[in-house]
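Just so it is clear, none of the values below were taken in a lab; they were calculated from the coordinates. Here the structure is a predicted model, which means the values were calculated and not measured. Cβ atoms are built from the backbone, for glycine too; each structure is taken alone.
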Structure P
Amino acid sequence: MKPTIVTMQGDGIGKTVLPEAVKVLEAAGFEADYVHADIGWKFWKKQGNPLPQKTIDLLTEHKIGLFGAITSKPKDKALEELDPSLKGKGFVYFSPIVGLRQHFDLDICIRPCKSFKGNPLNFIRRDASDGFEEPLVNAVIFRQNTEGLYSGVEWTNPPKEVRDAFNLHPKMKKFKDVPGKDLAISSRIMSREACHRIIRAAYEYADKFGFTNLTVCEKPNVLRETSGLMMEEAKKISKDFPNIDLWETNIDAQMMWLTKNPEDYGVIVSENMFGDIVSDGFAGLIGGLGFACSANIGKEVAIFEPTHGSAPKYETLNPSIVNPIAMIMSACMMLDHLNETEKAKNIRNAIAKVVEEGKVRTYDMMKLRGSQKVFEQGACTTQEMTNEIIKYVKR
């Protein structure tokens with residue numbers, strides 16, 4: 001039976017790039033039914049809910065989602081844009097993609113960052129002979145997706161029972177005289193089971209694809225309990241994979257080393273916040289967020305998305321200038337998940353050929369400022385990039 005894919009275009013350029021990915025999937029011979037689902041800022045403003053129940057129901061039924069992008073804004077801005085009839089009724093904005101991750105327990109986030117030969121945005125560095133070298137970057141970040149600092153357990157002006165609980169910790173003495181209205185608390189919560197699942201998944205991936213090292217990127221010298229728990233589980237699991245070296249880095253040092261010797265790193269495991277940071281850092285080395293794809297995988301449901309944002313300033317540009325490659329590669333990750341690996345390989349090879357050939361480039365690949373003027377300088381449209389990829393897919 002053909003799978004049914006729940007497509008969630010979302011906001012901004014999500015509406016542009018997701019249909020392009022579907023075109024490429026169809027060109028590669030992938031047969032599926034597609035059902036649209038609502039998500040994003042428009043539904044927050046009109047309904048006070050950016051994640052309608054119907055969307056949750058569709059994902060519950062069909063299990064696979066392809067997601068574009070969303071616009072998220074701080075609490076005060078979100079309330080300003082809420083429909084006047086809904087204001088004062090207790091509605092609170094919460095990121096719908098984070099909501100999906102938590103609702104379906106999509107705890108394993110995979111973000112591959114692999115450089116394409118010939119990409120003018122690839123990281124280069126000076127070598128010892130005063131020339132330049134371009135190291136191959138092939139890092140895969142496994143980000144724990146549902147806990148840590150993104151678990152959403154936080155307060156401004158915390159209620160008395162919360163403050164009393166925190167006051168049991170001796171280091172809260174520093175804040176004992178801070179008025180509640182001037183105090184905000186976020187909790188970094190990590191469970192042993194979630195740490196175990198993400199590290200086990202990362203090791204299995206490393207073993208399957210021949211990576212020789214796995215790095216736990218945390219901050220256990222300061223965040224002793226939460227980062228310490230992640231490292232403790234990694235040491236246990238590492239005994240099952242003796243051919244894969246276990247490395248440990250602090251997030252701050254990792255951000256320095258990823259531009260010093262990025263080719264040394266294979267699979268990296270981090271908590272939610274640190275995984276977000278380090279994956280964006282590595283994405284910058286392979287061309288930026290226009291090349292950054294990801295998967296959110298739970299025990300039953302999986303959702304695939306580019307890691308770029310909604311870029312609303314580019315939404316109305318006609319023709320579109322944005323790079324669809326991250327969205328297309330996210331669709332490839334979906335194909336892998338569905339065991340359509342040959343089709344995924346075909347698409348990735350097509351992308352690699354287009355990038356290396358260099359005849360068709362989006363504005364970001366030409367290091368241009370985003371505007372309609374990029375076409376005067378030789379940049380292609382979003383659709384032209386898609387069509388060029390399709391040309392190679394069909395060969």
Structure Q
Amino acid sequence: MDERLLAERLITYDTSTADGIRAASGFVKGWLEARDIRVVDEAHKGLPVILAEVGPPDAPRVVFHGHVDVVPARAGQFEPRTEGDRLYGRGAYDMKGALAAMMLAMRDVAEQQAVNVRFVCVPDEESDDVESRSIDALVAGPLGDADFALTGEPTDLHIGVQAKGVLAIRVEVHGTAAHGSTPWLGDNAILKAFDVFRRIETLPFSRMSSDLFDRPSINLARIMGGDAFNKVPDSCGIDVDIRYLPNQDPGEILAQIRAIPDMGIVRCFTRVPAIVSRRNPYVLALRDAVGRAVDGDALSIGRDGASDAVSFLQAGIPAVEFGPTGAGHHGPEEWVSISSLARYRQALRTFVQDLPARLGREADDPGLRAVEGGLA
């Protein structure tokens with residue numbers, strides 16, 4: 001089975017649902033076991049977690065991390081289709097294409113005896129439950145002794161050495177109720193909340209940049225307001241998703257937001273940015289492997305979205321994001337490049353095979369270069 005066929009099979013499962021996640025995880029487990037790869041399945045909050053391992057336990061340990069869950073989509077997006085080099089379908093780019101290539105790479109390196117490779121497939125990377133994730137439990141347990149982790153989020157075959165932090169807030173705004181036919185007698189809380197969001201977009205933190213990012217991102221994710229059609233709403237809540245830069249302080253961002261009058265922050269969640277050294281020996285080994293796979297230079301980027309890589313980094317385990325080429329993740333026309341899946345698999349295989357030699361080399365290296373202009 002090649003990368004395209006395996007990715008197509010994974011896309012057919014509607015893994016935005018618990019039943020779909022269970023079915024797809026069962027397929028992943030069975031596929032690995034059929035190829036004599038050691039597999040352990042665990043559970044987190046009722047959903048399956050698949051762990052597999054090849055190589056000796058006393059060797060340098062790397063983790064291939066993927067997730068099988070996806071965001072909701074139209075029914076037709078779970079019917080994969082191919083147009084030229086593009087494989088379309090929900091999860092093709094984020095990240096069932098990468099997951100398929102990782103599974104095949106595990107088979108490719110199963111016989112080598114120099115590196116311990118652990119594959120983990122989690123069911124909740126896309127979950128709204130940001131406070132209880134399976135990867136945090138795994139890093140606190142069986143994956144906590146890893147030397148390096150690689151998560152297959154979309155990077156277009158670049159190496160993601162930084163990712164923005166997360167500051168998610170719920171803002172509450174109050175107004176004055178009135179009859180819907182006389183809105184001028186009331187104070188519409190929904191309109192006031194939207195005005196608050198527009199003011200957040202213009203605060204000083206929104207205009208900052210860094211070496212790998214041109215700006216933070218600010219998204220109005222949810223509006224909750226109004227309880228009757230014929231009434232001016234007197235309360236409104238909005239959820240604002242801010243992805244802040246590695247050189248920004250979330251406390252300072254909150255202070256700027258709290259200075260906006262006539263509103264209050266009633267809920268807040270933060271997740272730190274992901275940062276790993278571009279001269280880390282594992283990063284350099286991956287750079288060399290990617291360069292051979294793409295016949296050119298491997299470059300570093302910063303990713304706008306957060307990922308499970310930060311769970312490894314918070315535990316002191318160097319981690320990067322590295323995935324195939326594509327576009328449209330979370331959108332109606334998500335696709336992954338079929339040819340890039342083969343190059344991605346080759347890079348993973350070469351990374352494992354060449355890692356011992358790279359680790360034994362002197363660290364006299366200028367490090368991983370950034371994408372031209374330093375932007376993701």
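Points worth noting:
- Rg and Dmax of the Cα atoms in Å, for residues 23-190 alone derived as 21.6, 77 - corresponding label from P, Q: Q
- Answer label among P, Q for the case where FRET efficiency 1/(1 + (r/R0)^6) of positions 295 and 319 (r between Cβ atoms, R0 = 25 Å, to 0.05), calculated from the coordinates, equals 0.45: Q
- Distance in nm of label points 7 Å out along Cα→Cβ at positions 247 and 263 - highest-scoring structure of P, Q: Q
- Read-out helix-only ellipticity at 222 nm (-39500 (n - 2.57) for each DSSP H run of 4 or more, over all residues; to 500), computed value -9000, structure in P, Q: Q
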